[in-house]
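What follows draws every value from the coordinates through simple rules; no lab data is involved. A quick note: this is a predicted structure, and the numbers were derived from the prediction, not measured. Cβ atoms are built from the backbone, for glycine too; each structure is taken alone.
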Structure I
Amino acid sequence: MKHVRISDAWTEERGYAREILLPFEASRDGATQVQLTRIAPGEMVPVHYHRRQTEYIFFLEGECRYQFGSGVVNVKAGDLLVIEPMERHSTENSSAVLALFLTVKVDDSAGDTVWED
């Protein structure tokens with residue numbers, strides 16, 4: 001059993017902030033990470049993809065717009081997204097409220113994320 005206490009230690013990234021709840025080195029396989037992710041109103045995460053990683057994103061609060069190639073998906077609290085390896089995607093919070101979601105990254109490794117900006 002692992003018990004994780006929220007520490008409110010957020011790290012600012014490219015258009016989003018994250019608090020790592022379970023770092024890779026604490027996971028059994030060393031390649032899974034769990035984090036809270038937030039995107040402030042008006043912020044955008046640039047286009048990127050992951051070579052090996054699969055992301056499971058469960059939306060807790062707010063709304064965002066995800067772009068996948070030529071498609072767009074609008075997500076809100078209660079929705080789950082599964083982003084497969086090599087799927088180019090970006091995210092925008094065009095609402096007036098903070099977007100908060102739980103992200104589980106599986107089969108990740110150093111240098112796995114490729115930014116296209």
Structure II
Amino acid sequence: MQAIVTDHCSDVVVLSLRGELDADTTNRLHELLASLLDRPVPKIVVDLTDLKFCDSVGLSTFITAKQVISARGGWLSFAGPNPFLAGLLETVGLSRYFAIFPEVDDAIAAARI
């Protein structure tokens with residue numbers, strides 16, 4: 001898994017993921033999210049556009065991060081999931097737990113409301 005962190009609007013961060021997120025790559029995601037959680041009120045959009053696969057270990061990393069972020073008054077949302085990931089998020093019930101947007105710009109715009 002490759003990841004790129006981009007700051008937007010001084011308070012929203014986009015975390016773009018590429019490749020496969022599984023037991024072998026989850027530690028990298030955990031480290032990235034931990035560094036972003038240092039912000040006073042973390043606001044994170046996870047761009048799933050180029051993420052081809054995610055297993056249960058990857059999903060649990062997002063759930064744990066969201067709990068910490070929510071406790072600090074921030075939020076974590078997803079943008080651009082491919083049909084596989086959209087179906088996975090729906091099947092495991094995370095589409096009710098996370099805001100999911102078709103595009104990164106939609107998620108950023110929602111943050112401004």
Output 13.2 (mean count of other Cβ atoms within 10 Å over residues 33-40, calculated) maps, among I, II, to structure II
For which of I, II does helix-only ellipticity at 222 nm (-39500 (n - 2.57) for each DSSP H run of 4 or more, over all residues; to 500), calculated from the coordinates, equal -12000? II
Could you figure out which one of I, II the value 22, 18, 12 for semi-axes √(5λ) of the Cα gyration tensor in Å was computed from? I
Value 0.7, calculated as distance in nm of label points 7 Å out along Cα→Cβ at positions 1 and 25, assigned to which of I, II: II
Thinking only about relative contact order in percent (Cα under 8 Å, 6 or more apart), which of I, II has the largest value? I
